[in-house]
Each structure stands twice: as C-alpha cells, then as structure tokens.
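Right after this note come the structures.
Values quoted throughout were computed directly from the atomic coordinates according to the rules given, and no laboratory measurement underlies them. No experiment lies behind these values; they were computed from the predicted model shown. Cβ atoms are built from the backbone, for glycine too; each structure is taken alone.
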Structure P
Amino acid sequence: MNRNSALVIVVLFLMAVVLTGCASGDNQATTRTITDMAGNKVEIPVSPQKIATMTGPSYEMVFMLGGKDRIGLVRSDHATGYPLALLTNPDLANYPTIKGVGPQTPVNVEQFLNAGVDLVLYYNNAAELEKFKMAGIPAVVINAITTVPATTEEYLEQSSANLKLLSEILGGEAVERYEKWHAYLRKNVELI
C-alpha cells in the first residue's frame, strides 16, 4: 500500500469516528414515564403536542397552564356548553370535538386515533384506560377523586396536586404558571 492510500484510509477512519460521535448526541428520549393521580405508570411523550382533554376541568387546566395550542380534542358538550370558557378562549369552538365521552361511557378508541392525539386526559376507569393502552395512546388520569373532599383544605390539596401533575406533563412555561398560581392560591387562602 502506498503512502497516499494509507493517508486516505486514515482520513476516512477519522471522519467516521468524528461523524459517529456527532450522531450519538441526537439520541434524546422521545418519551418518559409518569405516575398519574390514580397511581398508574404511563409512558407519555416528552412534550405532548395534541392533547385530548376529556375530563372536567382538564381543558381549563391545560388552557390556564398555557397549553391552548396543544389541545387537540375536546368533548363536544364542552366546546359549546360553557359560555364563560368561550369568552376566555374563543378558539374553543374551533377545536376538534368528540361526542359521547364520559366516566362510564365505552371508549371508541378509533375516534382518538383518527384525531391523531398523542395524549389523553381521561377518567379513572381501568377498563377504558386499558383500551387506550392497547391502541398505543397514552391516557393519564389527572383527577382520581371518587368522593367529594370533606374540607376546603382537602379540595385545595387535591386540586393543587392535579394541576401540578399536569404542569409537569406539559413542562416548560406550564411549571412556572403552576408555581405562580399555587403561590397566589396559598396567599389568598391564608387571608380567609
């Protein structure tokens, strides 16, 4: 082998090593595992972009946390039945909707697949949550309360925990918005 051939081989080898090293930096995770309010471990997108907000008040919570542009599906009764929500977000009437969704209603997973959602905020209904899991759609329970809290303090603690989980799911600005809301809540509750 002559000197030029050896030099070409060395240069190609070094380029391969350098390019391989650069490519390995792009191996960022696209999913993460969270524990929802019902205690379920759920693998969700790192940054969900098309969220189905099925439970009350999941739409309001996502909206409050700055996720207005990440809402991909709402219940049809929510899009038309809450005038105050329409005042705060006129776009609510333009979101894709789904009919017949409730805590005891069988899920038509195909509707969620057709909507292309990457995360569903759903009721604490194990059988229906399993349908989402089998279809490959992450479904998270953000409110697992089955009875009305006995005290205002219990209600505030549960609401804060629900909103904190959702802020962590949304990430970024949502976490800051939650912290600001929580500080405001605590300050004003102490005044009472």
Structure Q
Amino acid sequence: MSTRRVILLLSGSLRRGSTNETVLRTVQSVAPAGVRTVLYGGLATLPHFNPDDDAEPLPEPVAALRAAIDEADAVLVCTPEYAGTLPGAFKNLLDWTVGGTEICDKPTAWVNAAAPGRGQGAEATLRTVLGYTGADIVEPACVRITVDRKAVDAEGIITDPGAREQLGQVLGLLTGRAAQIERGQGDAAAAHPMRRGDRQR
C-alpha cells in the first residue's frame, strides 16, 4: 500500500502575489518525493455561508472544498490578518468546514508570515474555529517565518535557505503526525476487528 502523503495548502488571501501564497508555493517546492501538496484555489468561488445551504446537496464549491479536505492527510494554512482577525473570505471558508466532519482529527497547522508583532489576532481566531471543527492542531508545526521579498524569485518561491528548511520541517511534522494516526487506527483495527456484517454498507 502506498504511504504517499497528501497535504492540502489553504491560503487565506485573495490578493495577487500575496506573501501567504508565496509561502505555500515554497512549501510545494520543498516537499519530498513521498509528499504531494495540493494548493487550494477555490477561495473566491465559495458562496457566503448560510446554514440553510449547509445540507445535501451542498453548493458545488463547498462540496469541492470538503472533498479536498477529506482526501488530504493533513492541512496547512497560511493566512494574513485583517483588522485584528482573519480576512472575511477565509473565515467564510472555515465556516463551511464546521458543519462537516472532514477536518475532524485531521493534522492541521499554520504558518504566520505577518510582520513582526502582527498576526496574533488571526492566529487566535484560527485556533478558536479549528477547535470547533475538531481539527488535530500540530503545535510544533505552527510557526512564524519572516519573508524577505528580496529573497523571493520570479516564480514566487522563497530562496532563503533558513526559511526553506523551516517549511520543510513543518511538512515533516505534519506527515509524521498523519503516519502516527494511521498506525494508531491500524493497531485499533487489529485489536478490534469488525465482523463483515459490521462494516459500513
């Protein structure tokens, strides 16, 4: 069985050339052979959250978001702060995850790329909402990095070796946690095997 890990990358910014997307594209560039990264691109297409619409059939962009989360082994977020909290568009994305179970127990972390002394409000809100979803926050993988725009190449990739190493470590922590969870589930299944009739139909 393949052990290749899938990491879903969520940017909280709609801004063209945003630092947050630069960070996530750099994460893609440092991913080892056993890791596939998927940069989510549907933030602008999500409808405004409405509890009346949080039922089957879900709006297509919402169904696609939840499917992307479900298919991932872990989730990595990089979001800016706006007016002391998360940007509205990204909070809207998170609101659409609360009613589902896809992110529950999913290894999740974030990278704070805000200027020194900023970003704490966005982090606090993110932590609160992820708590409601039941996400498995991997604390050592929640890091702050400083992005020097002079150390970003024409492809929007960070070239600074220290930042690249740090982002590689974040990936390692997330994939390690995903593997740990998988092993635990395997051990539990071996200890308590289900009868054929007990399996989901």
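With helix-only ellipticity at 222 nm (-39500 (n - 2.57) for each DSSP H run of 4 or more, over all residues; to 500) derived from the coordinates and found to be -15500, which of P, Q does the value describe? It was calculated from structure P.
Of the structures labelled P, Q, one was used to calculate semi-axes √(5λ) of the Cα gyration tensor in Å, giving 29, 22, 15. Name it.
Working: P: 43, 22, 17; Q: 29, 22, 15.
Of the structures listed, the value fits Q.
Looking at structures P, Q, which one was mean count of other Cβ atoms within 10 Å over residues 73-80 calculated from, given that it came out as 19.6?
Working: P: 19.6; Q: 25.1.
The value was obtained from structure P.
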